[in-house]
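Readers should treat all values here as calculations from the given coordinates under stated rules, not as data from a laboratory. Every value quoted in this text rests on a predicted model; they were computed, and no experiment measured them. Cβ atoms are built from the backbone, for glycine too; each structure is taken alone.
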Structure 1
Amino acid sequence: MTHPNGPMLQCEGLTQTYLSGGRTLTVLNNITFTLERGGFLAIVGPSGSGKTTLLGLLAGLDRPSAGRVTLDGHDLGGMSEDDRARLRSEKVGFVFQSFHLIPTLTARENVQVPLELRGDPAEARAQELLERVGLGDRGHHYPAQLSGGEQQRVALARAFSAGPQILFADEPTGNLDARTGGSIIDLMINLNRELGTTLVLVTHDHDLASKARRILRLADGRVVEDATQS
């Protein structure tokens, strides 16, 4: 059940271990935090600190070895894979370092795909989103005809197409130069403010992380800092 006044995201005692060469490898160790609706959280830390693993658990893409994740009032651990997939399609958007656009579809068609899968009116909404990310006149172009920054803008429009309540972004500027990456983050912040979408950003870029209202710093699978920024 959804609790409109409750937090968007809660994780309690989140732990993830794997067997490697007969030894237990602890990737995440007892992660606990709560994120309010409309919040903007950056998860930072060195390579191997568990950032992407944590993101996957928060989004219900994987199950933890121990602990619990609650997304919009739904206990992910108590849901079947089909139910978790349905929840993601209704409430979650994703943006990745690799743009994951379908090369044989135009920019507008790429944005339309999630809408059509839901049975929603697609064409006008896709055009509106492309205009919102500054690509209103590029909808007929294929991904190969777009720059990296433009492709990430299309991916961002697609992520917002179904009106997600929370957006998970994993190194969304990793393949972009600093200026283009900064503009993508600014766009995400504007959409966060306009639409009230909760943002969870994984990044190694401290300049980008500094734009978040809260920073969760990981090291060796543990939270070593949880700081709110003014």
Structure 2
Amino acid sequence: MKKISQILGLLAVLFATTQVIAKDNTATLRDILQKRGMQVDDIQSTAISGLYAVREGSQILYFSADARYLIHGEMYDLSSGEPENLTEKSLKSIRQQLINKVPANELIIFKAENEKYRINVFTDIDCGYCRKLHGEMADYLAEGITVQYLCFPRAGENSDSYNKAVSVWCADDQNQAITAAKMGTGKLDKKTCKNPVAEHMKLGEKLGVRGTPMMITENGTIFPGYMPAKQLAQALSQD
């Protein structure tokens, strides 16, 4: 019994030492990468000894502890027979955390009466497929899909699209204003006020938005581009 206790004690020390080494490795790796000008948002050890997952915005790269070796791509776990994309799993969790932090009062919401799903949509007022999606809003609502808009004017801050997004946000009736702006069904009065448009854009960049519309579920799954209501409802039922 004494010998077993000694062995268990030694194993505990070795495990603790390994943990400290791993922690030191992440600190060293972070320091090296930051000195190279990389924005390091997170570092995690992987199932492969000596390989670390480094997140920069919406991208995950894999580095050796000394940053000598870099693997750019997705990591899969094949142990269960069905390949599991570990890279996408990590990114999905990050997207879920970020998108669900946005309070409801910073979204323009078209709520379905028989709500089954919620979809967050980064939108640009002057984007053709964003207009197509909005023109079919009744179909999405009929499928029980609540649409929550975030502004992502692709032309950037102080562009015409950006100013339109601000005017929509500052309107007395935001839902009516965004419909008028997108569909050309009424006049959009120019207005300014405290608004989250710039913050929406920063969040979109963190989430890897490259074009609009881009849809993100509450679970962190991305559906890039336009998708018809029935097809979206089917996809959301499997998310």
Structure (1, 2) behind the derived value 4.8 of distance in nm of label points 7 Å out along Cα→Cβ at positions 32 and 192 = 2
Consider the structures 1, 2: one of them gives 28 for relative contact order in percent (Cα under 8 Å, 6 or more apart) as calculated from the coordinates. Say which.
-> 1
Could you figure out which one of 1, 2 the value -10000 for helix-only ellipticity at 222 nm (-39500 (n - 2.57) for each DSSP H run of 4 or more, over all residues; to 500) was computed from?
-> 1
For which of 1, 2 does mean projected area of the Cα convex hull in nm², for residues 64-175 alone, calculated from the coordinates, equal 7.9?
-> 1
Looking at distance in nm of label points 7 Å out along Cα→Cβ at positions 40 and 200, point out which structure of 1, 2 has the largest value.
-> 2
1, 2: which one has Rg and Dmax of the Cα atoms in Å, for residues 80-135 alone, as calculated, at 12.6, 39?
-> 1
Matching 44, 21, 15 (semi-axes √(5λ) of the Cα gyration tensor in Å, computed) against labels 1, 2 points to structure 2
